[in-house]
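Here, each number is a calculation from the coordinates, and none is a lab measurement. None of the values given here were measured: they were computed from a predicted structure. Cβ atoms are built from the backbone, for glycine too; each structure is taken alone.
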Structure I
Amino acid sequence: MRRSAVFGEPEQWPAQDLIGFSEEFDAALVSEAYRAGVFPMPLHDSGFGQMGWWSPIRRGILTLDGLRVTRSLRQSVRRYTTSVDQAFEQVLAACADPARPYGWIDSEIARVYTELHAAGRVHSVETWDAEGRLVGGLYGVSQGGLFAGESMFHDPVHGRDASKVALVALAEVLADDYAEGRVIDVQWLTPHLAGLGAIEIDRDEYLALLEEALGLPEPRWRT
């Protein structure tokens, strides 16, 4: 694994998910973090720096051939339409809704990821219903063959399975070429993600996988 000028050698990281914290937070630092196998998440009211930098000991990932598409999900795919990078700000706002439990997307996260979206480093996938309503979506960071999923949402009234449909659409974009080497980083494994085929691997295994993925070209993001 290549050494990061900021995050150092992985062998020197603490044996815990949180490997550091900082007051500094900008687009360049975030881009370097993902290439080092690290991602930011705020440390609100922690007494430490504003931003925490994380590299889980057990990392959740989803490979394209591991995505589990059930019969009901296939039916949902037919019921909705999807797009790419057509409503990023709306997707981000929905993911950052303070009414959602365990919300972590604050104004600084929104600012920097919006900047990265404008630079073509962050992408969104949107799900629309037959009435033209945005009912689900996701966004994340693209680095070579890595897509680091940050957050996803669905409208509980109009968008059953809409976030899952967005994930299927994302996988289709990523599978256009070099599909075997591409990986979706989901950070931590949850029962919801496990039901979609995500698995856990050790940090060292993830970093080795990341090294290979970073050598691939960017997907052909289409709108």
Structure II
Amino acid sequence: MTESIRIHIIEDNRNYLNSLKQALTLLDGVEYSSGYGSFEAFRNAAPEAPDCILLDINLPGISGLDALLELKQMMPTTEVIMLTQNDDYPNVLTAIQRGASGYIIKGGSVKEIHQAILDVHHGASVIDPRLSRIVLTTLAGTPSDTKENPLSDREAEVLSAMADGLTKKEVANLLNLSYHTIDLYTRNIYEKLKSPNIAAAIATAIRKGHI
């Protein structure tokens, strides 16, 4: 039996937090663990690292963007999905650069949040469709770095497929390679682009014209 994805939520809106909690307890493959009204409350509780954290960007005290930096140091293997009403794309870019694996605007359906959690857990990056076009357009419009592309042809192919939203497993099937091989390529990509996760690697590669 597959173990459930353990979820923590850091969200100051108590009604929204409770709604998420109730929804997650009914979904397959995920397990709600704990909820906190601020990052300080989360830090003071010192919980065991979950598989995924849903993190509000507009928190009292330490903001979600600042908390993200500390979270990735405290729990480097925990995936973080930003939850916000703010559709300001600079915040999306900042979140990605700081290690977020996803960015979702509040108001989306429970099904969308559930799918985002599953996708991120399986190696994909998730940006709300309402934000992805402007983010990619912005990155594409940024002057490219003239340095030589550090990625091999195969690594660029793997990253391009992930930029299209494919998970590691799906990329492995597409390229007729093993999951282990794709995972190895992914680790090499992280190291070469100095990126903490797929989302950040995609952002860096597009910005520098590598894919």
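Across the set I, II, relative contact order in percent (Cα under 8 Å, 6 or more apart) reaches its highest value in structure I. Starting from the value -15000: which structure in I, II was helix-only ellipticity at 222 nm (-39500 (n - 2.57) for each DSSP H run of 4 or more, over all residues; to 500) calculated from? Corresponding structure: II. Set I, II, criterion mean count of other Cβ atoms within 10 Å over residues 95-102: the highest-scoring structure is II.
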